Structure I
Amino acid sequence: MTIRVVLADDHQIMREGLASLLERETDIQIVGEAIDGAEAVRLSISASPDLLITDLSMPRLNGIEAVRRVKARAPETKVLCLSVHEDPVRVAAVIDAGASGYLLKDCAFEELVRAVRVVVEGKVYLSPEIASIVVNGFRRKRSDGQESVSPRLTTREREVVQLLAEGRPAKEIAKRLNVSIKTVGAHREHVMAKLQIHSVAELTHFAIREGITSLDTHFGRA
């Protein structure tokens, strides 16, 4: 069986390097490369790959939202996240979105190949560091009873929150989402009321905490 893979990473050298290495495996074929989250979703739908390997910090549409949309519109496609981030909130958000695997970018290539094959078989693969985070997060959740409020938002509301938190003006958001500026304002008011948030600063803090956007967007990437 040939494993058909779409790669998504906005860093060209990272994407092309991974593609070159994976193509050396006799059972892996790269069928598409995406430079952002929106293109990752499009390719996952049009190319019908067995697996999407995606970064999380990408322009246009962050990786977590990309995972959520891929699983909604192409549920047969498995998703493996490859990221530099290991904070508990982000990991939990990715798992909740439907990813079947999560690896850190400093992993060995052999581990990535092993994860690809495990995930395509319908199993879950987490690197040891991420597995520890998931277990500890589950324990804390059981002990304090707290739930993330992010799932209460609709897909469109999360889109608006992400773009607002990234400092995009209403006119740009309206153009990106193909809606009116008035509709953007209505979404903003509704979200703030729903979350009991009263400023864009609070909204930005919420978006970072819930993994809807990241600190990378605001302060640059390492």
Structure II
Amino acid sequence: MEGIVTTMMEEEVNYRCGWAETHQDHLEYHDGEWGRPTTDRNRLFEKICLEGFQSGLSWLTILRKRDRFREVFAQFDIEKVASFTEHDVERLLGDAGIVRHRGKIEATINNAQRAHEMIETEGSFVDWIWSWAVKDPTLKPGESESNIPAKTDRSIALAKELKTRGWKFFGPTTAYAFMQSEGLVNDHAVDCHVFDACQRERVQMLVGRQLRP
């Protein structure tokens, strides 16, 4: 498979989700990040933004540009991005290291402002995001990865709620990709070698949290 570098440790892995085997960058992202829950609000905000930038592109493209995205968007610090001006928009449009799309850049700044408002009204951006988590894994033992949906009723509701709050470039499919990547739902195949670790981390994360019905 293109771009895959096999190591002894990887040879000991019995199975990974199929998409992870398409490229070395995917493999490292899958094994180390995808589906792992976090309480880092800037990381959650970053992923919402990057999922928006991915619209119409491949995740591999965004993954390869992620370090530059972090650099020019102040590590996706919500307050700092919320204070960006038109000068910053023009600065970002001139940076070939990111996706130079005015609408997506302006949406990122807008969404930082909306996230700041949410912190003030909800008390915690992290807790609000995690209230949308799903307790049970999507797949049951023996089910194919092809059964994983592109969007769900929950991601539709999340996207609708954020749109109501003024967020942009965050539709139901983008919302579900965000939920998958940040561990709000466990969409690893049941026999994937990181499935159990992700589920254990999710169970710990959900202790004491009030989830939406």
Structure III
Amino acid sequence: MAEPFHLVVTAGPTREHIDPVRYLSNESSGRMGFAIARAAARRGHRVTLIAGPVEQRTPKGVERIDVLSARDMLAAMKEHFQEADALVMAAAVADYRPRRKLRSKWKAKEQGGSPSIELVENPDLLRTVARRKGGRFVVAFALETEDGLRRAAAKLVAKNADLIVLNGPSALGSDRTTVTFLDREGNQLELQDRSKDEVARALVRLME
């Protein structure tokens, strides 16, 4: 993609509400996704940023869409990816959600016994939109704690992505990270202890 392109980036966590005040989520800060959006915009690309609930400033020149749940994010991805050239799935989406959201605050202690929440699996956002990607370029992210390269390579194929960015749990909430870029041909590029802005710039250059 030598010419300027339209990039959709997802960032941050999702929130899956149990009741009006409680939810399931994770520690994602959204910094990586926002850094990618900022780097792409600075290089003249059109960027649509789909962001979960994070405290991050919208990068200059970037269109931002705020969402809460995994299903909210999927709806936004379906709408905007159809007119885009590429997608970077940097969000940390919750794998499960409560089967139903309670209308009022959950009085678990009043119920006695051992309270439990029935969970159902969220849709696989990346797999859902990438299965019909055609010639568009798709980047996945993989956060692994062990056997990372093998798992990332398997995820690359399963998600129908063109490139995957492997990192570890230390990247959550941190300004720096160590990543490995892995493509369909098995090519690898490792960046050790880099700022997320540096990783973002490298990723955008690879996409170009």
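Every read-out reported here was derived from the displayed coordinates using simple, explicitly stated rules and does not represent laboratory data. None of these values were measured; they are calculated from a predicted model. Cβ atoms are built from the backbone, for glycine too; each structure is taken alone.
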Exercise. Computing mean count of other Cβ atoms within 10 Å over residues 31-38 gives 19.9 for which of I, II, III?
Worked result: I
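For structures I, II, III, calculate relative contact order in percent (Cα under 8 Å, 6 or more apart) and state which one comes out highest. Each step should come with its number before you reach the end.
On the way: I: 15; II: 28; III: 21.
Going through I, II, III one by one, relative contact order in percent (Cα under 8 Å, 6 or more apart) is largest in II.
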